[in-house]
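As structure tokens, here come the structures.
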Structure 1
Amino acid sequence: MEYKVGLQYKKMSPAAIRNELQQLQITIWKDYTTGHKYAMPSKATQDGKKILQLFGKKWTDIPYMIT
């Protein structure tokens, strides 16, 4: 992971990469009247979003309904 991030984005230590990824969290909320579940993502840094993008994943800071 360190090699790929360094090659395609910028040089980061394994600890820095891990720190960025550990900050990405999602809280799940359930509306018990409708049964719908909602995801409330944490705000990601630019580095965190870029690391995920390098591995084919996307991150949104906007809450969304889980289907």
Structure 2
Amino acid sequence: MGLMRNFMKGMDKTGRGFEYLRNKFPNVSGAKIKESIFIEPEIRELMQDKQFDEDLNVTERRGFARTS
């Protein structure tokens, strides 16, 4: 879970991947997303989400691959 938090903090907050998170989890506040506060089921869901992976930029995609 620490790896995921580090990954999320390093994300481009203006990028498509971050926007995807805001749309995928509308019940999670923007502040919680910015601070990478997710519960384990949400993290597991992201790990299996192909669309999330596609919306990441190249640098984010490499970092995300290391967390899975």
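Every number here is computed from the coordinates shown, using simple stated rules; none is lab data. Because the structure is a prediction, the values reported are computed rather than measured. Cβ atoms are built from the backbone, for glycine too; each structure is taken alone.
Quick one: helix-only ellipticity at 222 nm (-39500 (n - 2.57) for each DSSP H run of 4 or more, over all residues; to 500) came out at -10000 when computed from one of 1, 2, so which one is it?
Values: 1: -10000; 2: -18000.
Structure of origin is 1.
If Cα extents along the principal axes in Å is calculated from each of 1, 2, which structure is the one that comes out at 48, 19, 15?
Numbers: 1: 48, 19, 15; 2: 27, 23, 20.
Value 48, 19, 15 for Cα extents along the principal axes in Å corresponds to 1 out of 1, 2.
Using relative contact order in percent (Cα under 8 Å, 6 or more apart) as the calculated read-out, with 46 as its value, let me know the right label among 1, 2.
Working: 1: 29; 2: 46.
Only structure 2 yields this read-out.
From which structure (1, 2) was mean count of other Cβ atoms within 10 Å over residues 27-34 calculated, if the value obtained is 9.0?
1
From 1, 2, which structure was distance in nm of label points 7 Å out along Cα→Cβ at positions 3 and 51 = 2.5 calculated on?
Label of the source structure: 2.
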